[in-house]
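Colleague: Next up: the structures, one after another.
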Structure 1
Amino acid sequence: MENLSEMLLQNLKDAGCSHEMIKQFLCCEEEGQIQEQLDLLSVQRQKLLDKVHREEKKIVCLDYLVYQIEKQKTNKMKTMNEQLFNKENVFGKGEANTAYAQYFQGESYLHPLTDPEACSIFYS
């Protein structure tokens, strides 16, 4: 029976129970007040859950910051790549290819390399 009491005490400590709460719990144990023991455990459980939720909110804030920074980085890379493309592209970008947009992922552009009125072959 001594071993059971030690295990109970250690379990309460491991659960983060205060010294005062452990004392109350053990008094209820001696007096056979099971519902009061359950109530004490329920209060401790709620305290732990509240702490977990507070910490979870902090994690969500960090995740949001990471998301925003990565989004900024991606937009900056896209802008840099587009500027480089426009600088080195000798053909030009052309108009948005809305007629065939369903067949492409991302954006598609058409820029005729030939004059459709002067040439019977259309190159884009």
Structure 2
Amino acid sequence: MEADKIKELASSLIRGARGNIEVVVIASEDGLPLATEILGKPVDTDAMAAVGAAISGATGSLIAMFESETGKEVVQPRMIDTVLPDGRHLIVKPVGNVLICTLTSERPNLGLIFLLLEDLDRTKE
């Protein structure tokens, strides 16, 4: 994905989520932040990108382990949702060769967020 397209993607997620997403970090698969958008208080986006990559990698490895037992084709996870103790969600979505890492508000409208994130599958390159 091109740099301008990545930055616009982060901005459009924040706008489209109507306050339900507080932070968007678009990261490389190895955890390097490529673009960030923050709505609200500051967050360590480097750490968020690294955690998103670790979660995605670990989940992908687990899927590969299960799929190798069944003989099915190994695929990457569609989305990983981690519920935090304060009611926010850290959601990681692989799209092409990047990871979309989002931190929601407390008690977010998950239907809206999932819809926005699933629509990103059309942007794969």
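Colleague: Matching task: 10 is the computed value of relative contact order in percent (Cα under 8 Å, 6 or more apart). Pick the structure from 1, 2.
Modeller: The value was obtained from structure 1.
Colleague: Can I ask one more? Of the structures labelled 1, 2, one was used to calculate FRET efficiency 1/(1 + (r/R0)^6) of positions 42 and 114 (r between Cβ atoms, R0 = 41 Å, to 0.05), giving 0.00. Name it.
Modeller: Structure of origin is 1.
Colleague: Comparing percent of Cα pairs over 16 Å apart across 1, 2, which is largest?
Modeller: With respect to percent of Cα pairs over 16 Å apart, the highest-scoring structure among 1, 2 is 1.
Colleague: In terms of FRET efficiency 1/(1 + (r/R0)^6) of positions 58 and 106 (r between Cβ atoms, R0 = 41 Å, to 0.05), which of structures 1, 2 is highest?
Modeller: That would be structure 2.
Colleague: Thinking of 1, 2, which structure, once helix-only ellipticity at 222 nm (-39500 (n - 2.57) for each DSSP H run of 4 or more, over all residues; to 500) is computed, gives back -23500?
Modeller: Computing helix-only ellipticity at 222 nm (-39500 (n - 2.57) for each DSSP H run of 4 or more, over all residues; to 500) on every structure in 1, 2 gives -23500 only for 1.
Colleague: Still on this structure, please answer the following. When distance in nm of label points 7 Å out along Cα→Cβ at positions 66 and 90 is compared over structures 1, 2, which one is greatest? Mind showing how you got there, number by number?
Modeller: Numbers: 1: 4.5; 2: 2.1.
Result for distance in nm of label points 7 Å out along Cα→Cβ at positions 66 and 90 over 1, 2: largest is 1.
Bear in mind that the values in this text are calculations on the coordinates, not laboratory data. Note that this is a predicted model, so its numbers are computed, not measured. Cβ atoms are built from the backbone, for glycine too; each structure is taken alone.
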